[in-house]
1. Thinking only about distance in nm of label points 7 Å out along Cα→Cβ at positions 49 and 297, which of P, Q has the largest value?
2. P, Q: which one has Cα extents along the principal axes in Å, as calculated, at 64, 50, 46?
3. Identify the structure, out of P, Q, from whose coordinates mean count of other Cβ atoms within 10 Å over residues 289-296 was calculated to give 17.5.
4. State the single structure among P, Q that was used to calculate helix-only ellipticity at 222 nm (-39500 (n - 2.57) for each DSSP H run of 4 or more, over all residues; to 500), giving -10500.
5. Once Rg/Rh (Cα atoms, Kirkwood Rh), for residues 265-368 alone is calculated for every structure in P, Q, which label goes with the largest value?
6. Assuming 0.75 is FRET efficiency 1/(1 + (r/R0)^6) of positions 257 and 361 (r between Cβ atoms, R0 = 41 Å, to 0.05) as calculated from a single structure, say which of P, Q it is.
7. Work out which structure the value 1.6 belongs to, where distance in nm of label points 7 Å out along Cα→Cβ at positions 337 and 393 was derived from one of P, Q.
Structure P
Amino acid sequence: MKTKNILITFLLLFFWVHATSQSLLPKLQQIFGTENVVSANSSVFNEYYYINVKQPVDHTDTNKGYFYQRIFLGHNNTQSPTLLETSGYQIPPFVTIDTKLELTELLNANQVYVEHRYFGKSVPDATNAYLTCKQASGDYHNIRQLLGKIYPNKWLSSGTSKGGYATLAYKYYYPDDVNASFAYVAPFPLEKEDKRPETFLEEKRKTEVGKRIFEYQLYLLKNKKELMPVFDKMVKAAGMNTKPLTDTEILYDYAVLEMDFTFWQNDPSIQNFERYINESYDYLVKEGFVTPIELNNFEDKIVIYLLDCVHGFTDPNYTPHYYQAFSEMGYYGYNEKPFEKYLKQKDYPLEIFAQKTVTYNSDNAKAIKIFTETTIDKMIFIYGANDPWTATSVTVPPKSDNLLLVHPTANHSVEIGDFSAKEKEKIMERLNFWLK
């Protein structure tokens, strides 16, 4: 009798699990359309879906037409908090069915990863005319309203870098949409070319590490006649699209000017930098991309690093990023003066990589600045002190329930887990209070 009961219990459990394994599917299909929802098996979520969301090109005038925006939904249960991740770009390849973001893990949340309009497969048209923070925030708001039918409890939004800026803008345009907001390393330039990152780099050049990087930059420029053919060969071998620049020397100059920003943003360790150069060199020699005779010493090998520096300029996927930066978000520029003796041209504006004429409008930045300094609430910002973007960090009201933390040695990849136990506890207490 006992064996029979166990068997019945097992069968009931089996059929219950099978019946509920895709419990959201009919609901999602009803909301988004059968053809716009695809299910997948995840090892970290109970259910997982790829969804195309129908969005107005212009949220103020639906007569302008519609486009489909990609979101990836990782579902745990409808009673958990739901994280809306405001990606600033296309959904990156490393975000898969088995990817849990840090906050998803910490809060045991459902995860909605949203591709930014005009990036990846979420492109309304070819003009970029509606690539604005306000329109993108309208996208998030629409997704929040649609999925709110399934997830009735607490919501939070988060984003990293440009996505962190998107989280802030979303908070500004729809302050009541979510119960908490979290911005990782969100840059907040106040001008078309904000000078604060330049000042940051000038200060870093006074340190021993900064001096070393500066010397490497000068070496690359002084020896560019010999090193440029290697650079050009690697750019072509990597299949990089060098438009709008057709002059290899100018692209080379851009890469050298970008080098210290890239270094401090990504991994401000001279030991890691030199190890990366040597390992990359060994790989390129092994694969036949370069030969030992072309790069005679370590300083010559650093030309390999320029591929990392020039990647964003040559990747068509980032063209909308430059358009948005120089139309309303603001960006940084270069101080060419310390290098001017070796540069081919006088000025190296990053605006050129928008690949079209852009008119900067500061209204969005000014409005959000006032918002962050006066009325913003329930938002956490974290930064790394070694990140040039931290020079453009936001200012939040001193007497508020917001939180801004700067890790003393981290860079642009800083996470909650990098902070001290006391600071992590402070972050989680605040989040749990808002989401309780």
Structure Q
Amino acid sequence: MKQCSGSILIAVTPAPGHVNPMLAIACYLRDRGYSIIFNTAEAFRRQVEAANLRFVPLKGLANFDYRRLDEAFPERKNFKPGPDLFAYDVKHIFGKTIPDQYRGMQQIMDENEIDLIFTDLTFAGAFPLLLGPREARPGVIGCGVTPVLLSSIDTSPFSPPDSSPAGRARNEQDNRQFQTMFQSVQDYMNQVLSDCGAPALPRFFLECFYTLPDQFLQFTAETFEYPRSDMPSSIAFVGPIPPQVSADFHQPQWWKDLDGSKPVVLVTQGTIANTDLTELIEPTLAALSAEDVVVVAVTAREPGAIAAPVPSNAIVTQFIPFSELLPKVDIFVTNGGYGAVNQALSHGVPVVVAGETEDKAWVAARVAWSGAGLDLRTSRPTPEQVRHAVGEVLSKGSYRTKACGLRRNFAQYNALDRVAGYVESFLGCEETLRGSTNVPQEERATI
């Protein structure tokens, strides 16, 4: 069988939820013989180089530290979660960084022969490249690290899917309203692109994240996404990217407490929205302090970050590999990070979501729609709200049943193998592709 090889540039928006799955892909492709250049912010240099990958930092404003967003973008702290913060983030974190991202990509391509480019969903620095002549660039594969935000006749950003005549009429109106709300973002993005010598976006900016790349791979199971009868054929579901397993993991002393005698509740605020642990972790500890459960709170912060007293039934840890912990967990309480929620559902763990920032409200909506958990519709739930939600999920088996159904569906995917199949196709490894099961047969004709 023909051995496929080539040089791949992986360009990533500097956020853990974007870098981590792309890093797993980079390592997998590296181990299959591809030459990898990983292009993201300096904050991730150690992580990338520890994986024995070639690291190239982003340039200028694009090289920001996700842990200090309010320092890189000072006006951001003036916005509360909602449409205004979303618009600010798209304009400044994704739009304003386009010239520096694009400049860095161009320099890498000038200095190296690049055969294929991967970008995460929000790496808009690829837009000038994608809007130029196809023959002047390598193939580009976009990667979905958030819920699908592509408009459809069957759903809208404001509501779950409904393909009835009345539902489609509402969806059309809602999608039009959503695009009108963010017309200023569209205008801003087009001005930035014009300054880069690129034409205007042909569609609404969110649509272009999905439709401009030659292929778009969504990192979840199709059953965890709203069905769309008008989904472009260039978009494929490959399943969630599994986290890299650390060989250095050693079970902590408290691991023996997770013996199955009591329900285990895992709570985390992720790695970005964890500066204020009074949002979710502390209310959860207070809510469950008198319950017959074991609470594991993962802070991603230095020891002592929790100011409130830690109850006797709780364990607070800075980090623990979820792949090790989730098989022992009964409920996952989270602010809605897409990767973490997919990981929990991959283990059949029902989810309680309390999140409003970034894409988290859309993640929460999909959890509720799937029946595998609850959406608290706030990023600051009260202890009473958390206690009620956890009690409902524990007492009603339907949530666990739905989560286990998703687990079975997720298990049908081998995301990394499927990603490799698309790479083989792009790089012309026809002999490999014909003998490969990486890309489903019905998808091969669309590549």
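The numbers here are math on the coordinates, done by the rules we state, and not lab data. Just so it is clear, the structure is predicted and the values come from calculations on it, not from any experiment. Cβ atoms are built from the backbone, for glycine too; each structure is taken alone.
1. Structure P comes out on top.
2. Q
3. Label of the source structure: Q.
4. Q
5. Comparing P, Q by Rg/Rh (Cα atoms, Kirkwood Rh), for residues 265-368 alone, the maximum is at P.
6. For FRET efficiency 1/(1 + (r/R0)^6) of positions 257 and 361 (r between Cβ atoms, R0 = 41 Å, to 0.05), the value 0.75 is produced by structure Q.
7. This figure was derived from Q.
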